[in-house]
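What follows draws every value from the coordinates through simple rules; no lab data is involved. It should be emphasised that the depicted structure is a prediction, and the values quoted were computed from it without experimental measurement. Cβ atoms are built from the backbone, for glycine too; each structure is taken alone.
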Structure P
Amino acid sequence: MPYFIITMSSSFSIHNWIQAARPKTLTAAYTPVIIGASLAYLQDSLNVLVSLIALLCATLIQIGTNFANDYYDFKKGSDRADRVGFRRMTAAGLIQPVTMKMAAYLTMILALLVGLYLVYVGGAIVLAIGLSSLVFGIMYTGGPFPLGYNGLGDLFVFAYFGLVATMTTYYLNTLEWSSMSFWAALIPGALSTNILVVNNLRDVDQDRVSGKKTLGVLFGEKALKWEYTVLLGLAHAIPPHFFVRLDASVWIFLPYLSIPLSLKLLSEIWSHEEKSTLNGTLEKTAAFMFLYGVLFTIGLVIP
């Protein structure tokens, strides 16, 4: 029996694989696609099939990135025994390293195969965007210059889980680029980056020891707290822009119903005493992203 099949059978547990996919953070994949599709709906150009395939591709890319992160962090020794964050499947010995690595690459290949329909719809530019998403997803923690280990993780997340995902979804529906989709993309860009900010704030001590140069290691915890605050403020600045400059209705302010939750998150970021409490903050930040995105979408499509 091939070695991969042996390790696959010994590592197979639905619960373990679900945990490795990090389902509570997958809102970073859903939200930009939902917003991009809603903008297309405003232009009477919504293609439901294209949007659903874009959603599937975005989800597969994030899961593949998470699998790769689980594997490469283990190989680089970043997932230490004193880890405060959620349990990593490879480091915990629940999934064999070779199996996790194979799963990461197979998930990325599946995303590529599914995305070929989007390439058929959108052309060479979509192929280039898709391939770069796959490559940078692996390079986030893998390769000779891992982005997450060299202070570039935040930029990658903001760009690909915000600007790229939202604007490309809009393009695939309308076959044109739009400044409106750029402004809307700042919301998932900011809020998905905040998920990473909480992660880096929680792990700053372990990252410093393991040589992982996140922005928290490079500039300190207070810089991360301000980053979180500024990005949250950026997300809240988009509805007024749509109302004043893009002729949106007053319903565009629906996301402000989530302000009490955003204030609670800020309080946890600035006043937490134990790093372990940030696990809950991370989950709530991901949930907040989805809530804000859905409210923004509703505000967009209400006449």
Structure Q
Amino acid sequence: MIVEGFDYRMARWMPFQDQKECRRVASITREDITKHPNPNFKIDVIPDVEFPFRQFTDIFFRIKQASDEGRRLVLILPQPEPEYAWVAFLLNKFRVNCRDLYTFNMDEYADQDGNIAPETWPNSFHYNMKKNFYAKLAPELRPPEKQIQGPSDANFRDYGKMIADLGGADVCYGGIGWSGHIAYIEPGSEAFAASSLEEWKKIGPRIVELTPFSILQNCLDPEFGQSGDWSAVPPKGATIGPAEIIGAKLRSSWNAFMVGRSKVSWQRFTVRLAAHGPVTQLVPASIIQTLPSELHLSETLAADIKPLSVEEFSWYG
């Protein structure tokens, strides 16, 4: 890659190494970002101020619709943000019976030996799903507690089967990580090594070592504070695999990560690579391009990426 006469290659530890493709997708404009040749892959851009409202009312709508129709609903859900309480508020307000709701957290933290974080640990995803969603539901509306699942040492061997036995997920919610991961399906990971893309698609839940991208992303997330404390983030994750994502009837990806309340986002490039770059296990989220999927982007995230020779902003005010 040559920028202003300086020729260099990307760092060797970055799994995806096609610099030409990186520059191509970085040049995709706000005007063109929603265009894709697969009509079943729908991309839309949502005003920043509406984004969390739209995201969590989408989950509420699907739960209410299934309840009104008297059918079972199986959801794979990402990191249980405090805003899950908004879903619980709406379900309580409209007296939605959730007895036929089944939710599966898509991932969880694990230690260096692959022991999965218990739900008693306040930074675990399952602790926060129980706190932010399940506990906020009126007791008479809650599903049985066994229907609210997250990866654990007790169930992980059968985690993929538990989802498959319910017919797969109706919707797999999520977002795109800095590495291009979806769930904790990390690119270049030994846990997801495969001889071909087709073999990779068949892999189920795994314990995976987190990439530097994911460690650094997570140390800027609310559960560890926003001070960049990478020493606080566990080294591994327990995650569903490509098989569970592909097995869902629909993938609904919501992307609006910013650094604090700034307009700075590591996701502005990553979503372009995942949505418009090559479909490859080196960018795991790229698989959603080939399947019935929704990709929702905030307006700030969809904004143009300035050329490398043009300063987007100054760190110094």
Structure R
Amino acid sequence: MQLVRWCVARLVATRDLTHDIRLFVIDPAEGDASSGSASSFVAPTPGSHIQVEVLIGGRVETRSYSTVGPCADGLYRIAVKRLAASRGGSAYMWSLTPGARLKIAHPRNQFELAWAKPAYLLLAGGIGITPIYSMALALVAAGADVRLIYGVRTAADLAFAEELRAELGDRLSLFVDAEGEKIDLDREIAALAPGGEFYVCGPLGLMDAARQAWTRSGRAAVLMRFETFGNSGRFANQPFHVAIPRLDLAFDVAAEETLLDALEKAGVAMISDCRKGECGLCVLPILSADGPLDHRDVFFSSGEKAENSKICTCVSRLAGGILSLDTPDRRA
């Protein structure tokens, strides 16, 4: 696991890219948060993210945001989507004005771009364009064979469209749901040169469709890489009740909090990392559920989700009712 280095930074400027996506320009030169020394800028690689400390309900939490572009001037750029069902992270970020101090971590990359491949197909949905945009710019600069497919709900949701058109030309394909435009993933994948890589970032529905199309194509699973954004699930967030018989514990999970947060607040010893439903560290066994389970992770396969035997507590939840869980926490 990469060591997280924190520094004190300053918000330099903001710019609205769409009605609900805001670009934040951040100067990390305020100094290292642990040593107090001047902090040197660490250039992000395509697919990188930075962690930002946010204040939610008086509690300090962290959120991860993809870096945007090469940041060649020594300033980090991130784009934050204001979510209606936000637990507070995006609302906090949108409350900030230039001059605000932030605590941020130096870039880490869990969505690495592999170089020297015969071709690249990039697919972005909504706010998922942020890491894909950086990859597209880097691949164009390297002279790579690259195509980008970018889907949004309405034309007003397009971010970086003009910049991408200028860089990619006819290698950019835009699809707007409201205008009846649909992505033919089977056709797009078939046009990718043998040995080419497929990079996907977007909501869970797009991710599932992309993985199914990739599987149908018969291509090697290792040649598809992904990162998720904006997974709102099949059901609207609702409060639900949790029981853990082993610990003789019961508590409620509010609509605006995650199951993982509620477990930690209740004192259950948990292990977690990504908090995006990707790593599986926070998984717990399900004993019973008297409401619909909303599996919002990308860790489990479709078959595993259908079994309803385990749950990724960082993103998945129950759509109302009582969820009974087991836990490795023995509380000796």
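Summary table
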| read-out | value |
| --- | --- |
| Computed 4.0 for distance in nm of label points 7 Å out along Cα→Cβ at positions 158 and 270 - originating structure among P, Q, R | R |
| At a computed -5000 (helix-only ellipticity at 222 nm (-39500 (n - 2.57) for each DSSP H run of 4 or more, over all residues; to 500)), which of P, Q, R | R |
| Source structure (of P, Q, R) for volume of the Cα convex hull per residue in Å³, for residues 142-237 alone, computed value 139 | Q |
